[in-house]
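Quick heads-up: structures coming right below.
Coordinate-derived values only; no laboratory data. Remember, predicted model here, so these are calculated numbers, not experimental data. Cβ atoms are built from the backbone, for glycine too; each structure is taken alone.
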Structure P
Amino acid sequence: MCLEEGLRYGLILLLVLNCVGLVFTSLINLEAFFFGNKLTGETAAVYLSLSIIAALLIAYSLFKKMSVGPVLSLLYFGFLFFETLTTNLLYNFGFYVSPLFTLGLICSIFLLLIERMVSVVLLGHS
C-alpha cells in the first residue's frame, strides 16, 4: 500500500470515528458547541446531523478517489480544529486541541501535498 492510499484510508477512518462520536453525543446528551455558543435541542440536532452528513460525504469522496475529497477533508478538519480550540479558550479550558481533529488536519495536508507532488512530477502539471 502506498503512502497516498494509507493517508486516504486513514482519513476515512478518522471521519467514521468522528461520525460515531457525534451519533453517541446525539443519543446520550443532545448538545453541541459552536464557537463557544452552546446549542441544545433542535439546533444541536441539526448541527450534529449536518456534521455527520458532511463527514460521510467527505469519506465517500475520499473512498471514490475524487479530487475534491482531500480539499473537503482539509476544510472539515480545519473547521473542527479551530472551532474546538475557540470553544476551549472561551470556556477557560486552555490551549487544548483535539487529537482526532489535529491528526485529520495533518493527514489532509500531507495527502494534498503528495497528490500535488505526484501531479507535478509524474504528469508535468504545474
Structure Q
Amino acid sequence: MQLICMALLFFSPDVCQYQPYDDLPLMVTAYNPMQGGINCDSDCNVFGTGIEVTPEHFGTAAACPTEWVKLDRTAVITIHGNDYRCVDNFGSVENRYPVYRNGDWYLRVDLVLEEPDLWGVQIIDGWSMRWE
C-alpha cells in the first residue's frame, strides 16, 4: 500500500489521504469459495484464516480488510441489517487495505454467498462493525 501511494503521490498529492475506516463506504462484492478459481487459494475447503468452510458460512461470513481478520476475536459487519463475520482475508493483497477507485477511497468486503453473481458490486454507506 505504501509503495503504491508513494508512486501515486507524484501525480495527485491527496490520493493516499484516506479517512478513518469508519468513515469510508464499503465496496461490497460476493464470492463462493467452493467454486474454486479466483474464489480460493490452493484448498477451497479452508478460508485464508484456516477456518474450514461450512454451509453455515454462506450468507453469514465475509472476506474483510486485514485489520478486521483476527485470531483472538471476530469483526462482525452489519450491512442492510444482516451480520457477516470476518473469517477470511483477500487473496489479492491490494484488496486487504482501503482501495482508491474513481477518485474515492473504499473498504473492500467480499460476502460469502452461494450465488455470488446475483450480488454484483454495491457501494454501501450505511454499515457498522463491532468486535466479538
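Numbers at a glance
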item: Winner on mean count of other Cβ atoms within 10 Å over residues 73-80 once structures P, Q are ranked, highest first; result: P
item: Read-out relative contact order in percent (Cα under 8 Å, 6 or more apart), computed value 29, structure in P, Q; result: P
item: Value 4, 22, 24, 21, 12, 9, 6, 2, 0, calculated as P(r) over Cα pairs in 5 Å bins from 0, in percent, for residues 57-112 alone, assigned to which of P, Q; result: P
item: Answer label among P, Q for the case where helix-only ellipticity at 222 nm (-39500 (n - 2.57) for each DSSP H run of 4 or more, over all residues; to 500), calculated from the coordinates, equals -26000; result: P
item: Structures P, Q, by distance in nm of label points 7 Å out along Cα→Cβ at positions 81 and 105: label with the highest value; result: Q
item: Distance in nm of label points 7 Å out along Cα→Cβ at positions 65 and 97 from the coordinates reads 1.1; which among P, Q; result: Q
